[in-house]
Structure P
């Protein structure tokens, strides 16, 4: 059990993740020392309790609201740590406070310089600045806490977490030529006629059903998934066309047929449009559209452009009835945005409450590697393999984002097919 002078929602939230979700312990918070009895006690206070495991608390879990923190990162057990504890503590930092800071995304509630799409940049994060974005430090801290607790309480037993992997897909542009209105098809054909690379003929043959659409490579994708026995998720956009949204109309028969075909075999969800990240009415409209295609409720999502604007974007999902979201990760850098390699529930720091929205973080996206970092296949695969190994160390969940347009059947995409297939084999 945890003894503390103050029992608050932040402490209960992060204790549930560290002690419950990761270490598999039964726990409760006690504020009355007379009720401690003979239990193993984590003393999360500045008091001295004989036989307890002491962690001297910092203030963040006992505060209301948000404030800038002066954070100094040090080393312990070859790991970066912050929020130093008092010298008489059994570990040298406040693991609960540091973990809460990362998992709740506390720093994203502070003022920051957004990127061109309004997103929090990886380079603005503490993990990036201090060089530990590539490690699931919350899980690793929990493992070291378990070792230290076992030195104090030899009869304690901890859960052994099982590593898993999940490959996910955003169908931003499922077709190059199909799924377009007559006006757009004619306009595209007229543009293609001015080119000398065969686009006009390809468009005609595709629309005339003489050859498959170049972007429609879902047969290849599902074949790879099934061959490697991988678990997969597909996210479908059904928003209106815009500068940032190029998906077919949700009313298009070819597109709705593709959605139903994939939905029969794999877990699926909504890919809310660019503007939906900050507009409930747009997201709700899109959820209704996808539900009308599927004939079932829509329960999971991932935002287009992984445009996650905290806390608004998650509040919108909760209001729309979404139960699980896959947007937690950086578009511009691979790694562990929340410092953790497993799902967790969103904590609204402004409202100081744990919500019922499950957050499933991802570690790397295909476009991060070739678009943002401009890496070749070998360097990209090296990063992916390292992230797989880091996730396996923690018994966590390794999640990737892919797009069909990265895996086309052409010479330019061949290297990414090789990376994709190598990843599927390595992540098992």
Structure Q
């Protein structure tokens, strides 16, 4: 939801009011129903301090309680909506039935509110837009497609398939990371135990001899002092850092932009984000083209599925170019996001009138690249893990045994 500053004129006095609405038109309509006098201006503004504080509170509580919709419950709800609307049941009755049937408390609250908004005259897209963070941009985009084409049942069925694919990819990613994360956690625990219980005993021995300690031992003792003196502060700082980053990603456009640019440069994570995002974009774009939606409108809707600001910025240029009469092929080429082979496929689709089929092949290509990285992620990470483990073992060995050798030599002399 966005915030709009409404300036109105009533009995010669200017009045300012901040209204929360999905877009400018809705804000204007809401202002007319609630404001006496003439509306002078409607401009987008930042959220009030009270709302920011409430958002921060919700973010903190959400981080602690992990209050999120379970994807399997959302998919089940979407499928139920699809079946009911396909059977000719009104969207209002379908939403009400889904809210009664779902076992997810948060999802139940959302659908109950959506039901109320539908009763007040909002469209399904506008009602769901209030819960964009919980439901996701893909859901909003596909519901909007259903309303624009008049085939809500088919759009919801396709949405369920897309969400299942996204969830499958997420589970693949989690499964692939399970091994390296387990190894890193085990190393961290082992290193902490050594720093807290083992190294202090050797420290007292080294202090008795008052000899010059080698560099590895100094590093080891420095780390031991940091962990024992400031361990809890470090842990709390890490947790606070994660919470603040999550909050800023939601509230600060500039921070989100810089974060998304950086994440695309991170080893492995950048490629995974890139291929997963473009796969989702081309998948939705393909379905829109196949449904007969004009290219410019299809791009608008497909762009809603992008959560990476940098990729969204570059792909938004495609919409601008197409609106100016540039071909889709040249527009995609200018983004420098698509390989030459993919550009040729899109060009062939444009020339032959089989654009949806060629875009489907582009989607399959991005899927295969994503799956290739996920399936082989362990082999990509193992060299880094082994190097890290080797460094830790070497530091421990040299840090403890080098002064021991020096002491043994001193005793002999």
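A short reminder: the numbers here are calculations on the coordinates, not readings from a lab. In this text, all values refer to a predicted model and were calculated from it rather than measured experimentally. Cβ atoms are built from the backbone, for glycine too; each structure is taken alone.
Taking distance in nm of label points 7 Å out along Cα→Cβ at positions 87 and 119 as the quantity of interest, name the structure among P, Q where it is greatest.
Values: P: 4.7; Q: 2.3.
Looking at the calculated values, the largest one is P.
Consider the structures P, Q: one of them gives 45, 22, 19 for semi-axes √(5λ) of the Cα gyration tensor in Å as calculated from the coordinates. Say which. Provide the component values of the computation, followed by the final result.
Numbers: P: 45, 22, 19; Q: 51, 30, 22.
The structure behind it is P.
Ranked on relative contact order in percent (Cα under 8 Å, 6 or more apart), which label among P, Q comes first with the largest value?
Details: P: 17; Q: 14.
Max of relative contact order in percent (Cα under 8 Å, 6 or more apart): P.
Of the structures labelled P, Q, which one yields -9500 when helix-only ellipticity at 222 nm (-39500 (n - 2.57) for each DSSP H run of 4 or more, over all residues; to 500) is computed from its coordinates? It was calculated from structure P.
For structures P, Q, which has the highest computed value of distance in nm of label points 7 Å out along Cα→Cβ at positions 143 and 375?
Details: P: 2.1; Q: 3.6.
Max of distance in nm of label points 7 Å out along Cα→Cβ at positions 143 and 375: Q.
Look at mean count of other Cβ atoms within 10 Å over residues 279-286 for each of P, Q: the largest one is in Q.
Structures P, Q were shown, and mean count of other Cβ atoms within 10 Å over residues 263-270 at 12.6 was computed from Q.
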